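Quick heads-up: structures coming right below.
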Structure I
Amino acid sequence: MKFIGAGSRPGRPQMDHDRVFTIPNLLTVVRFMGVPLFIWLVLGQKQYGAAVVVLAVMAGTDWIDGYVARRFDQASKLGRVLDPIADRLALIAVAVTLVIAGVVHWLYLAALVIPDAILLALTLSFFRGHPDLPVSVIGKVRTGLLLLGTPLLVLSRLDTAFSDQLFVAAWIVLGLGLIGHWIAAYNYFWAILRKGRGLNHDGGTT
């Protein structure tokens with residue numbers, strides 16, 4: 001069973017509809033709601049086990065909403081914008097929370113934020129809103145690795161016989177995720193630049 005692009009139907013073109021109230025969009029909202037719950041569990045309650053469950057649900061909805069959208073033709077223009085925003089919000093908010101809790105160093109947060117800040121500045125310089133670029137395979141793999149490594153890191157804070165092994169495994173996965181993050185950012189940088197220059201060129205000739 002493939003995980004990337006799961007639910008897609010070969011030979012059937014993917015259409016982005018104007019619908020707002022769809023199951024994928026509802027699942028994306030659930031992912032948004034998981035962020036403050038995770039912050040409260042880690043910083044307010046020190047309940048790392050429960051925080052891992054929240055992260056698992058958030059990661060699961062990230063995969064399920066894409067599957068449902070492709071399998072049942074529920075892809076929407078709103079979902080195409082909300083989904084990556086939810087991913088970024090989750091990854092950055094979780095990273096900030098873990099920095100405050102002393103679980104990770106601030107350099108990890110910087111490694112996440114700097115590429116996104118550069119892309120945001122570039123996007124705002126060319127577009128008024130979303131650049132409407134397809135999510136790359138590297139971007140999907142990157143998100144999956146970061147969403148997998150983070151709960152492993154949180155689990156390593158629990159007093160278990162496998163804490164050290166979980167800590168090492170978490171940073172291997174997170175390290176690969178950060179490499180993918182920078183590679184994806186590099187690719188998006190040039191994609192935004194090409195599309196932005198193309199729009200400016202077309203606007204200047206019409």
Structure II
Amino acid sequence: MKLTPYGYGTLVKTLLLCAALLGLSGVPNLPSALSTTLVLLSLGIFAFALQFFRDPERSPPSASNVVVAPADGKVVLAREVEHSAFGGKAQMVSIFMSPFNVHVNRNPISGKVVCVRRIDGQYVAAFADDAGERNERAEILLENDRVKVFFKQIAGYVARRVVCDLKEGDSVVMGERFGMIKFGSRVDLFLPPNVELKVKVGDKTVAGETIIATYS
């Protein structure tokens with residue numbers, strides 16, 4: 001199983017914690033039930049960390065007129081909104097990532113990074129409607145000669161760290177990795193009003209593969 005480099009530091013800390021728990025489980029005269037609990041707890045914590053930081057390979061679609069999902073998860077919002085990046089109406093798709101989803105994020109289109117902005121904020125539940133305006137987040141604007149995409153990596157109640165490698169002026173390729181959000185989170189995607197959405201509320205998405213919308 002391939003693991004993301006974004007998680008190496010956390011995995012080392014987790015391994016040390018699990019080693020400490022295992023060490024405690026071997027303390028002389030410790031009740032056997034407590035010793036067993038410590039062993040199972042350490043194994044469970046490390047197994048969770050391994051699955052959280054997994055990073056499977058993905059195969060983006062070959063079509064050039066598509067926007068792909070930047071995150072694994074479930075579509076919790078798909079609606080028309082007002083957004084300044086588009087000077088009016090825009091299509092919004094929000095993807096909620098549970099702690100059991102792959103959390104590595106991928107570029108939704110090929111193009112150029114126009115803007116990256118990091119914003120400090122709160123840590124309300126990521127599925128709350130206003131989390132995208134209140135929580136810690138990274139906001140990214142990508143564009144090519146045919147479409148513009150604005151999206152947000154949003155930290156949640158459990159997720160406390162947004163990782164984004166993108167910088168203004170970078171050229172990016174659709175489906176390539178650019179960051180992650182650690183331990184449950186959400187990604188909001190804003191698209192021009194004339195795109196054709198291919199997902200609806202309740203749909204599951206796979207980062208770099210699921211087509212969110214098509215454009216001409």
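A short reminder: the numbers here are calculations on the coordinates, not readings from a lab. As the structure is a computational prediction, the values presented were derived from the model and not from experiment. Cβ atoms are built from the backbone, for glycine too; each structure is taken alone.
Source structure of the calculated read-out (helix-only ellipticity at 222 nm (-39500 (n - 2.57) for each DSSP H run of 4 or more, over all residues; to 500), -6500) within I, II: II.
Given a computed value of 1.00 for FRET efficiency 1/(1 + (r/R0)^6) of positions 75 and 99 (r between Cβ atoms, R0 = 41 Å, to 0.05), which structure among I, II does it belong to?
Numbers: I: 0.75; II: 1.00.
Answer by label: II.
Calculated for structures I, II, FRET efficiency 1/(1 + (r/R0)^6) of positions 19 and 179 (r between Cβ atoms, R0 = 25 Å, to 0.05) is largest in II. For which of I, II does percent of Cα pairs over 33 Å apart, calculated from the coordinates, equal 18? Only one of I, II returns 18 for percent of Cα pairs over 33 Å apart, namely I.
Given that distance in nm of label points 7 Å out along Cα→Cβ at positions 107 and 147, derived from a single structure, equals 2.8, which label among I, II identifies that structure? Label of the source structure: I.
Which structure, out of I, II, was distance in nm of label points 7 Å out along Cα→Cβ at positions 115 and 187 derived from, given a value of 2.0? The value was obtained from structure II.
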